[in-house]
Structure 1
């Protein structure tokens, strides 16, 4: 494969990883501000695993 293909795959994997890595803590903060308990926040945080 060419280097451009490797960079395209790397960029797509990196963008998905960053999106998930940033959005999950933000969801936890939002749930906390809405008054959800620690158990519900923990379950939501464990869902992607």
Structure 2
């Protein structure tokens, strides 16, 4: 039972990844959002005090 749900989650994740690979603009947007998010968190840490 548990393995079946894990397998379904993995396949669902793979389907999402496949859809994102097909839609390159969405992929680029996600990467940019992630980069901005990391910069917002990292800026106060790396900025000289």
Structure 3
């Protein structure tokens, strides 16, 4: 019985780690897209200024 509880706890912990990793990946992608968008806008503004 205790072994089963330990397995459930370890699985739950692993799922938390997976969720955190997924969230970090999503945040990283969003941040990257934001940076690319800002750089693109700066390039457009620079071209327009020329």
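Every number here is computed from the coordinates shown, using simple stated rules; none is lab data. Model, not experiment: these values are computed from the prediction.
Some values worked out for this structure:
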{"quantity": "Given -31500 for helix-only ellipticity at 222 nm (-39500 (n - 2.57) for each DSSP H run of 4 or more, over all residues; to 500), calculated: source structure among 1, 2, 3", "calculated": "2"}
{"quantity": "Read-out mean projected area of the Cα convex hull in nm², computed value 3.8, structure in 1, 2, 3", "calculated": "1"}
